[in-house]
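See the structures that follow.
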Structure 1
Amino acid sequence: MTIQDLKSKNCILFEVISGSKSFGLNTPTSDTDIKGVYYLPKDQFYGLEYVPQISNETNDEVYYEIGRFIELLLKNNPNIIEILATPQDCILYKHPLMNQLNLNDFLSKLCKDSFAGYAMTQIKKARGLKKKIVNPIAKERKNLLHFCSILKGYDSIPLLDWLHQNKMKQEQCGLINVPNAKGIYALFYDKENRLGYKGIIKNEMSNEVSLSSISKDEKEKAYLSCNLDGYSKYCKEYAEYWDWMEKRNEERYNTNQKHGKNYDSKNMMHTIRLLQSAKQILSIGTLNIKVDNREELLAIKAGEMEYEDLLQKADDLIISIENLYQTSTLPEKPNVEKAVNTLITIRTTLYS
């Protein structure tokens, strides 16, 4: 089932321009995002082929089955609430049945956790991105040997330096555990390569050291410490960093590099916008997604604010949201029974 299949069968109930153009934050380079609501052909809905969501390959066109749409509305999901709150000039098509879904029937105090909670997730994401920008990871992947060291009295020396200084090869080393000393090993060396030692690691991708059978007559050359936790953390960060490098939006990345503030400015713009939306819902009981502070938000997107100032702005908004939550006249949550009855009415009409 594709979006085109839905359109060819006249299954679209609602179709809108979303994102920056609906918020009034679009610029000449902005993409056009499309969101919508559909219902399934009767045989699919009643059969085993229920599909709750359909999107195109680039994920800039996303459509939700009417039941899934209402389910997410009841949770005050920010993306879904914003679809229903789309201004008239961004609505491409609206089936008359969609008039039964009233935005104010779904807005509730849940928005504190859904909108503000999602915004906090974006702040965490922005911090993670800042870390990636400030601390790039070399493409050449380190192996476990880089996280081993040789103990020298009260000090230590990196294993690879020690091997180089002593003209030794890791493949000719043998290790045995030191009892009651986690991560510490006695290291032996087979200069003639005749004792069958297994080396320190088996190969470049090893995630643990190798242990060998050592004769009691052999004398250890040194004691080795292996920081296995440090290596595991590095492997995770390496994979995340190079996955981000491969998938990052180059235009967005170049914008961040240009303003030189070392954070994802577009991400932070939407974070502040989400917090301001939550504040608006709790203070006036409705949501107008067309912003009235376009210049301020575009200045954030352009990187004209310091990162710490943005975090302070977000913290101030969160405090305001917490206070408004206490005095808001909105219900604790939407009326589920009313929403379900509306869904039943819509589906009964569609399938009758």
Structure 2
Amino acid sequence: MRILMSIPSLEPGGAERQFAALAHGLAARGHEVLAVTLGHGGPLAAELGRARLAELGKASRWDNFRVLRALGGLLKRESPQIHYAFLPSATVLGAVLAPFFPHTRLVMGIRAADGQGRGRAGRLLLELEARLSPLADLVIANSEAGRSLCLERRFPPGRLRVVPNGVDTARFRPDKTAGAALRQEWGVAEDERLIGLVARLDPLKDHETFLKAAALLAKSAPQARFVCVGGGAEDYARSLRERARGLGLDGRLIWAGEREDMPGVYNALDALCLASVSEGFPNVLLEAMSCGVPCVATDAGDAARILGGTGLVVPAGDAQALAAGLAALLARLEREGPRLGALCRARMEAEFSLPRMLAATEALLNGVAGR
């Protein structure tokens, strides 16, 4: 197939990583893939493999008309059988252009389970996406939660399919040597239990509740240490650090910032915590579990579906429940040891591997292209 895939950018993010993995994988399977960023590329452009890249250079929201024309020009020149658009900025532009390219099948990629954290412009974009969704030949959500939201937003139900995200189990694998080196860098002793929150500094990730839960757990678990991995706005980061000091977490909590060595980060952890109030299909759980790290997660998006019986799910925004869940997971680790990590790894290989996601996506695209 000739496939054009579009996305706002290739800056690091969950949807962007899945986009790059799909473009790489589909091109490796012999399809002709053109990856298009509405703005400029980003670091993940290096992960596209054999897929070509076109950057449309969007400068601001006022540049939409020029970008629309440029995207239309690419569709005309490339004549793809499929236009697979990721995220609302791309899906809306794809739908506007769809009537002018009847031989190109439009596939909308839905990567979120709700509209939380969006401003007025973002909410308007979601409304446009829903209204234009009948112009799509297929809508692929990456989570059951996302599919349910699409139904609430009145997307055509007969065109909705779910393909869960996939994790590269060859990259994200147990590697205790890498983990031990990072623990040493952070000053974490071998007999301490390191619990990590891996997320950008954003209110939707609810670091506030994680910090409260950490403070509660620290009182009853002297061996527990905590680390926050991820970057964000400096003023928000400063407020979180002040909050942590106020909760008495100095000496127990590490602020690691952004890291490039994510497999090493996961392998340094004994347990991972997802405290988010909003998620679709959280990649961080896939990556941690693929490294053999068990997780406690809030009941956001498809978190419970990902964990299965390997971890614990607690209500969002409840610090006491989160602290209790983390304590229960640490106790389970004491009982089961490496067996629990092996169960996490086996679940990822069986249910959420990258080849499984690629095969499911390829089958749907073949179907909508009439192959």
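Can you spot which of 1, 2 the value 2.5 was calculated from, given it is distance in nm of label points 7 Å out along Cα→Cβ at positions 111 and 151?
Working: 1: 6.1; 2: 2.5.
Comparing all candidates, it corresponds to 2.
3.9 is what came out when distance in nm of label points 7 Å out along Cα→Cβ at positions 55 and 143 was calculated for one structure; which of 1, 2 is it? Present the calculation step by step, with values, prior to reporting the outcome.
Details: 1: 3.9; 2: 3.0.
Among 1, 2, the structure yielding 3.9 for distance in nm of label points 7 Å out along Cα→Cβ at positions 55 and 143 is 1.
Of structures 1, 2, the largest value of mean count of other Cβ atoms within 10 Å over residues 15-22 belongs to 2. Of structures 1, 2, the largest value of Rg/Rh (Cα atoms, Kirkwood Rh) belongs to 1. Computing relative contact order in percent (Cα under 8 Å, 6 or more apart) across structures 1, 2 gives 20 for structure 1.
Taking distance in nm of label points 7 Å out along Cα→Cβ at positions 47 and 207 as the criterion, the top structure among 1, 2 is 1, with the largest value. Comparing distance in nm of label points 7 Å out along Cα→Cβ at positions 167 and 295 across structures 1, 2, the highest figure is found for 1. Which one of 1, 2 has distance in nm of label points 7 Å out along Cα→Cβ at positions 31 and 319, as calculated from the coordinates, equal to 4.7? Only one of 1, 2 returns 4.7 for distance in nm of label points 7 Å out along Cα→Cβ at positions 31 and 319, namely 2.
Every number in this text was worked out from the coordinates using simple rules, so none of it is lab data. Note that this is a predicted model, so its numbers are computed, not measured. Cβ atoms are built from the backbone, for glycine too; each structure is taken alone.
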